[in-house]
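Nothing in this text is a laboratory measurement; each read-out follows from the coordinates by a stated rule. All of these numbers come straight from a predicted model, not from anything done at the bench. Cβ atoms are built from the backbone, for glycine too; each structure is taken alone.
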Structure I
Amino acid sequence: MNTSLTRTVTRFLLGTAFISTALTVSGYSTSVEAQQTEPLQEVTIALGSQVLNVTYPWLMMPVALGYWRDEGYDVNVVGMQGSLQGLQMMASGVVDLVQFNSSVLIQANAENGIPARGIMGNGVIDWGLGVKEDGPIQSIIDLKGGRIGIVSLATGGVPMLKALLRQNGIDPDRDVNIVAVGAGTQALQALRSGQVQGLMFWQSALTSFENSGTDLRVFRDPAWHEMPDFTLGTLQSTIDQNPDMVEAIVRGANKATLFAMTNPECVRQIHWEHFPSTKPTGADSETLEQWDLNLLNAQLDSMRKAHELHGGELLGYVDPAAFTGIQEFLYEHGMISNTVSTSELVIDQDGFFEATNDFDHEAIIEAARNCNVKGSAHYAD
């Protein structure tokens with residue numbers, strides 16, 4: 001591992017102005033595939049959302065750019081109704097890895113005895129409770145007696161919402177009704193029509209609601225941005241049985257992260273080409289392009305904050321100590337009844353994060369800057 005190169009790349013990342021059925025996406029065929037002599041190993045990753053849009057570059061771009069196929073893996077990304085469902089699918093052996101919220105990772109270990117391990121950090125807690133800016137809700141206490149929508153009751157955002165309500169004098173089990181409203185248009189319509197008075201969603205989703213013309217007043221706990229959230233994880237048994245696969249998946253995701261942070265607009269173009277069903281509608285092309293860039297940049301901001309939270313050196317690194325605050329938060333608010341050593345929440349394999357950063361960073365940066373992607377039908381080799 002070239003440590004000086006890693007530091008160079010880290011400075012580049014932090015110093016750049018970053019320009020209801022489950023959906024499944026699978027590996028995009030690249031020129032590398034034709035050279036494969038061994039069959040690709042199938043891997044399935046569950047994402048705790050059914051909207052596989054441009055805001056998940058570390059999962060979608062390795063598919064589109066062939067990073068995982070280069071490593072010998074045919075990866076399917078499957079949308080779920082929430083992080084909890086993704087965890088359940090992984091625990092039952094249906095999927096190999098899951099992208100989940102930190103609260104679900106902690107609950108798995110502290111409450112359910114499921115040895116899930118974080119293998120890549122992707123974001124900080126950027127959930128927020130949005131209400132119509134021109135509506136009657138001026139503070140959280142005004143929601144008493146109302147209804148609050150959330151993507152799913154199985155999402156990791158539920159404990160955050162309940163804690164936020166308690167902090168502001170509302171009993172989440174008696175004073176409000178928390179209901180599942182799905183994602184995207186149906187969630188926004190629930191707010192616009194008055195079916196719910198607030199929406200609890202992550203920042204990129206809140207940005208998409210505002211893209212659609214609904215200005216929001218957003219409430220959140222400022223301390224949340226100091227806590228890790230989005231984490232790619234797997235079971236300890238998977239790490240033990242297939243360590244090379246786990247390492248390869250994170251390495252491909254790190255490549256995609258670097259690519260996205262270098263050139264978000266190129267990511268938007270590639271995403272629309274390879275996953276056309278996820279392209280937004282309802283406006284002219286220029287407006288739609290800006291909408292998706294807004295979403296992507298909101299997610300990249302969370303990813304940069306997570307990078308700093310986890311040490312600011314290696315891409316995707318997960319620092320066990322970073323989970324101390326969120327675990328204490330969950331315990332204090334009654335979301336968990338036990339705690340575990342934070343070291344149990346993270347992969348414990350010597351050299352793992354160094355190995356997942358062992359690739360040609362400069363080549364990825366150059367390809368992203370030029371938006372010249374080998375293997376993509378839209379870009380010249």
Structure II
Amino acid sequence: MSSDSLNNADAPNLIGLDREQLETYFTACGEKSFRAQQFLKWVYQRGITNVDEMTDLSKSLRTLLKEKAQISFPQISSESVSDDGTIKWLLEVGADNGIEVVYIPEKNRATLCISSQVGCALDCTFCATARQGFNRNLTAAEIIGQVWVAQSRLNQLYDGERRITNVVFMGMGEPLLNFDSVVSTINILLDDFAYGLSKRRVTVSTSGVVPKIDRLSDEVDVSLAVSLHAPTDETRNELVPLNQKYPIEVLLASCQRYLDQKNRKESITFEYVMLDGINDSVKDAQKLAKLLKPLRSKVNLIPFNSFEGSGYERSPQPVIDRFSQILMRAGLVVITRRPRGEDIAAACGQLAGQVRDKAHRQNHYVRLFERSKLSRRIDINAVKT
């Protein structure tokens with residue numbers, strides 16, 4: 001972890017605290033609550049982390065912060081640049097763990113895909129992160145730190161001409177199983193004194209942790225994406241084991257509640273990875289259309305991005321096109337995602353990072369592959385909700 005303040009490692013890290021939390025901190029220090037706004041602007045809008053440069057803070061407060069607090073971010077361990085302009089960074093987060101962050105430039109926007117956990121506690125069979133096992137949740141400082149580090153690096157590469165316009169929680173981990181840290185991060189992303197992103201430019205993607213979807217709708221207002229990937233419980237149980245605890249009917253009911261809360265006008269995005277011979281038949285498309293038509297939704301078809309030992313193949317393009325046409329004829333909005341960063345293993349489902357696996361899942365998969373079988377199991381009932 002890097003720090004521009006002269007302080008000890010046991011001091012509280014002010015990075016990752018949202019405005020309300022910072023107001024509490026500064027008030028406890030005997031300062032006015034508006035110091036939180038000043039601090040947010042220095043760090044997130046101006047990119048300043050050296051307390052001595054925060055000139056509208058009193059000298060006594062700057063001295064206190066240098067002695068009693070830290071301003072600390074993850075550090076870049078490696079950087080990979082794709083032929084299509086996508087950039088992937090591996091960030092160090094301590095104890096030989098690393099997380100991956102991906103910058104995806106497009107004509108009218110620039111999206112940053114960030115991680116919420118070191119590894120993942122779930123076990124989706126088509127995802128490289130799942131094969132790495134799980135170590136721990138990231139702190140709010142480590143999550144918002146990905147945005148700060150990425151923007152700082154982009155400023156160096158492009159002389160400040162490229163700004164991150166969208167942030168998606170679609171990297172390593174299940175965001176809703178790290179709920180409090182993710183919400184604090186969202187608060188900073190939306191805060192006009194920090195990044196000031198609109199709610200439509202921040203997306204939380206979940207495998208379907210139903211109680212946390214309900215809680216999310218109460219606490220923040222952002223775009224929601226759901227990793228569906230199958231139209232039946234039988235198939236989804238295999239692809240997304242969490243479905244055994246929260247089956248499709250229960251999941252979609254929570255999605256409807258999310259839309260109903262605060263009378264949200266936007267759609268929920270349902271992500272659907274296209275796996276050859278697994279979930280890409282005409283009947284699958286027809287069932288998916290019937291399933292989603294009652295909801296205000298759009299479907300994001302994701303051509304499978306292969307990784308070593310995955311056991312799956314991408315659906316052929318004509319099959320993806322046919323699947324898309326069936327959904328569109330049923331009246332659904334459909335987008336087929338164009339793979340980005342495949343040559344640097346930065347595409348959807350390929351992020352692996354560097355995980356000291358406490359679940360010992362890596363060895364589990366090695367044994368299975370040696371027997372030429374694809375299997376997976378975690379105790380779904382042990383997933384904290």
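For the read-out percent of Cα pairs over 37 Å apart, a value of 17 was computed from one structure; give its label from I, II. Value 17 for percent of Cα pairs over 37 Å apart corresponds to I out of I, II. Looking across I, II, the calculation of distance in nm of label points 7 Å out along Cα→Cβ at positions 147 and 179 that yields 0.1 traces back to I.
Determine which structure produced the value -9500 for helix-only ellipticity at 222 nm (-39500 (n - 2.57) for each DSSP H run of 4 or more, over all residues; to 500), calculated from the coordinates; the candidates are I, II. Among I, II, the structure yielding -9500 for helix-only ellipticity at 222 nm (-39500 (n - 2.57) for each DSSP H run of 4 or more, over all residues; to 500) is II.
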